[in-house]
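Just so it is clear, none of the values below were taken in a lab; they were calculated from the coordinates. Keep in mind that this is a model prediction, so the values were computed, not measured. Cβ atoms are built from the backbone, for glycine too; each structure is taken alone.
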Structure I
Amino acid sequence: MKVIFFILTVVVVTSCSQRNRTSIHSSIETETAQLYDKLVEVRRDIYTNPELAGNEVRTQRIIKQYLLDLGLEVETGTYGNSVVGILNTGKAGKKIAWRAEMDALPNDFPDSSPFKSVVDGVQHGCGHDVHMAIGLGIAEVLTKHKEYLTGSVYFIFQPEEETFIGAKSMVEAGLFSKIDPEEIYTLHITPLPVGKIMVKPNALYAHQKRVKITLKNNLTEAEATALYDDIRRQVSRFEPESKPWEIQGIVDPEIGLHNPSTIFKDYLFMDENAVIQEDSEGLHIQAYLYETNRANLSTILSKIERIIKKTEHGDKLLALSYSQGNPTIMNDTQLTNKSINTLKEIYGKDLMLPNYGQVPYFNDDFCYFQQNVPGVYFFLGGSNFEKGMIAMNHAPNFRVDEEAIKIGVRSFSSLIVERLKDD
């Protein structure tokens, strides 16, 4: 009888636990739906009034007040126009951080949005306005469920992402001496379909390096251009007939990221056009390269040197180096796999898209946070092809289906709830 009683007890406890889990995520969905219009209004206000990196003064004021109204502790003195909101449940437990970027882009691309930027030459053409709305929504949803949570959640609103200095500067200014998260998460709007989330362990973006070649300055520009074209052709590596530099292909069902045969999983290419400049030190050829395999980065320069040496200009080479190269996003393997499983369990397998490749051109300074705290960076779908909304970042007529806000708030509020419970 004792054995039977024990088995019944385990079954009852497990059943209650499962009901409680289902209940809180159902409540999160309800709360998210109720907040949706409010968050859309905030997003559109920020979109209409964009601010460049280092100038996010109005944006900071909006975020700070929103978090204060939720009753959170708010810190604005870490670096620049940053805002950090702290949800302390008053109970011992894990500490988790969520990051959202604040700055807009300097461009004047055509914009088909009905609520356009009122600032000339400045647009939220990368989705940071949506990211902030989602971050605020997660903060509000979790605050409403505070009594069911343990530990602390930090909401990091980071300035100056587009210039790739905000995250690093926050870290150097002592962010993680003020807060001490054990895990950190973020997302980025992408041209994937709205309602979909994509993630994978390790690198999401290709490794980007700027190559600088310095030659004696007795080459003509035409000779330098021809030399670069030769280097570019010989260095490149990609599938025959594929064009991984055509980034719109990342959502193509035949060649895109979620196809195991994607053209974006093993490549190296250089920019089509190089910057050629001449000064007293010589003639300089500079261009970016994009490589999916980090291990290859240490051999590329020597390969370029060999290519140059075999040309008629081989004796004119003075210097060769990487003049610029930021670290890239590297998702923690264990946390990524746990996150995928958790989101599938709560919201179904259809929510998640597999990712078999790496995106060229783009990167994110969230990598500096990941160097200090294990973290995961997600791609969130923002396109609605039937409505003509294409969330192609840094491109003309960038549009986001605002349903993405609902998907982001719901999904990642639930994920954080589960991560807080996971020992």
Structure II
Amino acid sequence: MRSERIGSVISRIDLRGNALPEGGALRDLLPRAEFDVEAALEKVRPICEDVHHRGTAALIEYAEKFDGVTLERIRVPAEALAEALEKLDPQVKAALEESIRRARTVHRAQRRTEHTTQVVPGGTVTEKWVPVERVGLYAPGGRSVYPSSVVMNVVPAQEAGVESIALASPPQKEFGGLPHPTILAACALLGVDEVYAAGGAQAVAMFAYGTEECASANMVTGPGNIWVAAAKRYFTGRIGIDTEAGPTEIAVLADETADPAHVAADLISQAEHDPMAAAVLVTDCAALADAVERELEPQVAATKHVEDRIKPALAGRQSAIVLVDGLEQGLKVVDAYGAEHLEIQTADAAAVAGRVRNAGAIFVGPWAPVSLGDYCAGSNHVLPTGGCACHSSGLSVQSFLKGIHIVDYSRDALAEVAHHVVTLAEAEDLPAHGAALKARFGWKVPGQ
């Protein structure tokens, strides 16, 4: 493997001419942001426990310390939600409404139905799906405002049938300590009236423990910074979580048919999120790599957030152009990488996409850029990062549902299998398990 920097925008990793290693060894060769949740965990622990013991008072104190605002209460007044919707730019409102409509179309189709299987005559197992009772949703509010994340969290929870939905977003100094008005307007459009001006680990703690203003939740979902991710890890077991979201990622698998201007634009689109955002191109075409490199410089120069986000993201260790020997090697690389967002810009892109195993979401061909999925594809943009796509899924209706098995056996159905149950219980040296069946049929139970 050879790693080098061509030009000044993004580095290259050359895997050509080598047999690729397997599993984790290949994954270790690929670019990835440093994201030490374990180190952050020690810093969020005292914050979380402070919220546990002092509730709203702690949240108000952290709002002043971290956000520079002085609050009297954390819950956003209903009139602020109504005012935000009333003042929302009509074009933004129309775009949010279309995003909501498309998301509902996709997520409504994910609903699961109760199913009963007859195992034997008189013996059935029914699987029913029950929504989580109460969820706390998180919408980030750092470098950018993300009303789209409100949509992506709220819609699947609503379509799952969650009865109680609350949302937290960091207070903003320029808006009098309230979350960004577009966040509030998105909540109002979705009918979410329980909104809190709280950010970071303290918002997760508010949902996990509950406060005077906010009842505790069973689950917390939504993207956030490393402190949010660390708080989710801290509370795993007490509450359900979606994922420990890390910096955003895009990988593009491309061949000589790809348009370098499109590829460059899509890499930049994710780099503008954060200086730790990852932008990775995997290609077997050196000419395409050269063309994308040439496209990056003028496109970067022509956009916003260049110095504080895009340049550091593209130049960081998490971003690279990866050169491979052919499509088969490229597929192996993107499966090892397990990108949050994976674009396929190759000949016969749909067939290639069908062969991918590991990705949060796959975008097929030149007319399905990641930006479409961020807002209006109908898919969800709350997706696994950091390679977690090899074992985890994006947010969906299923995220908010619990499967429960209901076992219903008659006497005859139990009698038919009782001897097997007793045999297995005794094989595991758990005789009381078997005795529970023997007692039902008058069999001799040891000790009686």
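Given 55, 33, 19 as the derived value for Cα extents along the principal axes in Å, for residues 183-246 alone, which of the supplied structures I, II does it correspond to? Derived from the structure labelled I.
Comparing mean count of other Cβ atoms within 10 Å over residues 127-134 across structures I, II, the highest figure is found for I. Structures compared: I, II; top value of distance in nm of label points 7 Å out along Cα→Cβ at positions 175 and 231, i.e. the largest, recorded for I. Largest in mean projected area of the Cα convex hull in nm² among the labelled structures I, II is structure II.
If FRET efficiency 1/(1 + (r/R0)^6) of positions 263 and 407 (r between Cβ atoms, R0 = 41 Å, to 0.05) comes out at 0.15 when worked out from the coordinates, which of I, II was used? So the calculation was done on II.
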